[in-house]
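Okay, got some structures for you below.
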Structure 1
Amino acid sequence: MTLEELEARVKKLSLRATDAKMNLHDLSEELPTDWQKIPEVAATTYQIFKDLDEARKALKAAKQA
């Protein structure tokens, strides 16, 4: 991936992470309603933040190269 592609990926994942964080927050405020959704929403949020962390590390490495 080029530096520009990595930067775009980080930006896209950052937006997705913000959305996922808000979904998790909204779910927590609605508890105990929809408590069954906790594993699904948490897993999605976890994966997005994991992907974002990896993309940020790749971007940092690319900038240092």
Structure 2
Amino acid sequence: MMDKLRILIIYAADRLNEASTWQGIGFLVALTGCKLGAGMDWGQAAGLGGIISAAIKMAFPDKKS
């Protein structure tokens, strides 16, 4: 059981090192925060999520392998 938990934690930590993970997190926060908190419609919230996602993509370029 502890082996599976350790593998899951390592996997999650590896994903947090990727810019695409943070793009997704930013997009979800924008969608839920704008729709539930700021009262924006879905189109406005998706637009804001896209802006956040693009800003993260520009700030943290993909790693070269």
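Bear in mind that the values in this text are calculations on the coordinates, not laboratory data. Computed from a prediction, not measured in an experiment: that's the story for all the values here. Cβ atoms are built from the backbone, for glycine too; each structure is taken alone.
If mean count of other Cβ atoms within 10 Å over residues 5-12 is computed to be 14.6, which of 1, 2 is the source? Answer for the origin of the read-out: 1. The value 15.5 for mean count of other Cβ atoms within 10 Å over residues 13-20 was derived from one model only; which of 1, 2 is it? Answer for the origin of the read-out: 1.
Of the structures labelled 1, 2, one was used to calculate helix-only ellipticity at 222 nm (-39500 (n - 2.57) for each DSSP H run of 4 or more, over all residues; to 500), giving -30500. Name it. Answer by label: 1. Across the set 1, 2, volume of the Cα convex hull per residue in Å³ reaches its highest value in structure 2. Given a value of 52 for relative contact order in percent (Cα under 8 Å, 6 or more apart), calculated from one of 1, 2, which structure does it belong to? Label of the source structure: 1.
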